[in-house]
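A short reminder: the numbers here are calculations on the coordinates, not readings from a lab. Keep in mind that this is a model prediction, so the values were computed, not measured. Cβ atoms are built from the backbone, for glycine too; each structure is taken alone.
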Structure 1
Amino acid sequence: MDGQEENHDFAVCREGTFQKAVEGIRLAVKMGFRVTTNTTLFQGADPNSVRAFFDEMMELGVEGMMVSPGYAYDKAPDQTGFLQRKGTNELFEMILSNRKKGWRFNQSPLFLEYLMGKREYDCTPWGMPCFNVFGWQKPCYLLQEGYADTYQELLNEVDWSNYGHASENPKCANCMVHSGYEATAVDQTFSGFGGIWANVKAILFSTYANPAAAKRLETEKGKPHGPLAHLVQLGLAKDLGEKTAA
C-alpha cells in the first residue's frame, strides 16, 4: 500500500488497485487474519498525506505497517523519482516525528530512528537473502548480479565488503532500504545492553516531539506532491506546479 489512493495507483501505474486492496484488507480482517502493510515512498511524497494514510490503515484494522524509501535500482525506467539520503531523512523526520500513539509499525524502532536521521547505520547486505526459482540472488534482491546455486556458495563467492554505503559502491550510495538497514538495526538491538536499552527507549518514548518538524510539515501543505510533483520535476507541468504552490 504505497500511500493514499491517488499516490498508490500512480505508483503501481494502475487505477483502482487501492480500492481493491482496501476491500481485501477489510475482508481479511473480518475473517480473522492478521494483516500488515508495506509502503515504499518516493521523491515528491506528501508527508501530510502519508500521515493520513497511516490513520486510514489503522482504521481498517491493519496490525502493523512497514515503511521504506524507494531504491534507485539500475533497471528502473525513470531514475528521477527516487529519494536521496538527505531527502530521505528530511521526509521521514516530518512523517515520523510528533507521532500518533495509535500508529503501529511492524518494524524495528531503531530502523525508524535511522530513517529520521537520528542514527547512522551501514547496510547488512546478507541480512535478508533472497531465494527464487533461479537460486540465491547476489548480493541482495535489489541488485541483479547473478545467482548462486546454494546458500553456502552465496556466502563464499560474494565479497560483502563491496556493498553498503560505506563501501562507496555507487549502486549503494543512496540506498536506505529496510532489507539491508533494518537488519543492522536488529543486530544492534541484540548486540548488548546498549542496543536493548535503546530499543526500549524508542518504544516507550515513541512520540518524538519535534516543533521544527511540525512547522515544516505545515509548510508542505502548500506544495505540489505525488503525481503532480513528479510531472513538475520532469518539466511536464511547470505552470501547473507554480499555480499549485502559489
Structure 2
Amino acid sequence: MRVAALFSGGKDSTFAAYAAIQRGWELTHLLSIIPEDRESMLFHVPNLHVTPLLAEAMQRPLITEEAKSGESGELDALRRIFRRISVDGVVVGAIASDYQHERVNRIAHESGLRVFAPLWRQDPKRLVRDYLAAGFEIVFSSVSAEGLDASWLGRRWDDRTIQDLLRLQSSRGVHPCGEGGEFETLVLDSPMFHQRLEVLRAEPLWTGQGGVWQVVDARLLPKERDLLTGASRAEPSADP
C-alpha cells in the first residue's frame, strides 16, 4: 500500500503517519496545506514553516500548496495537492471533526484516492497516552480555550500535562486532543524521525483569549540511531 500523509507537524498528523508505517505501508510523501486564513477550520496553522525540517527528519519528500481564504479556496488547494501524487490513498490525522473528515473524504474521492484515518473516533483519553508511550516529544504551539493560559505555550507533554488536560476536560470541557480548536501542537521527535527538532528560539504571542508559540529558529540534531529499529536518545547539543 502506497500512501501520502496530510502533514502539519502536529501530534495527530504525525501519529497517523506513524501508524501507517507501523502497518507496513509505504509512506511516499508528506502533504502540507498552507492556509491564507490564520483562523482556518480545516487546516492546522501554527508553525507550518517548520514542516520542511520535520520532513527532512522523516526522510520523506514534502509537497506544499497555498490555500486562499474561504472553504472553496482551501478545498481547491486540496484538489491541487492530491493531483500531484500517485498513491493508493491519503492518511489523515482526523479524530472527531466531522467538518474536516467529510470535506477531505469528498475531495479525495473526486481525485480517486482512498482516505485512511487511523485515529478516527478513537478514545482521546487513550490517544494522549499513546502519543507518549510511542516516544513522541510534543509541545503546545497554540492555545485558545478557558483554562489554558500563556503558561501552556511551549509546554512539553508529559504525564503531568496529560493529567492536567483530563482535569480540564472534566471541569471546562476541553477536548484532550484539542479537537474543538482548544490547542495545537508541534512534534519535536518521534520514532520515525531520523533526527530530532531543537527549537533554538520561540516567541510566545498572546492576544485576547489565546496565544501562539511562534518558532523563530530551529535546527535538526542527530540521533544515535534510527528509532524505527530500536530505542534511541538524541545526542546532547554542543551549545549551552
If log10 I(q)/I(0) by the Debye sum over Cα atoms at q = 0.13 Å⁻¹ is calculated from each of 1, 2, which structure is the one that comes out at -0.78?
2
Quick one: FRET efficiency 1/(1 + (r/R0)^6) of positions 85 and 125 (r between Cβ atoms, R0 = 41 Å, to 0.05) came out at 1.00 when computed from one of 1, 2, so which one is it?
1
Structure from which 3.6 was derived, distance in nm of label points 7 Å out along Cα→Cβ at positions 5 and 109, options 1, 2
1
Any idea which of 1, 2 comes out highest on distance in nm of label points 7 Å out along Cα→Cβ at positions 29 and 157?
1
Which of 1, 2 yields -13500 for helix-only ellipticity at 222 nm (-39500 (n - 2.57) for each DSSP H run of 4 or more, over all residues; to 500), as computed?
1
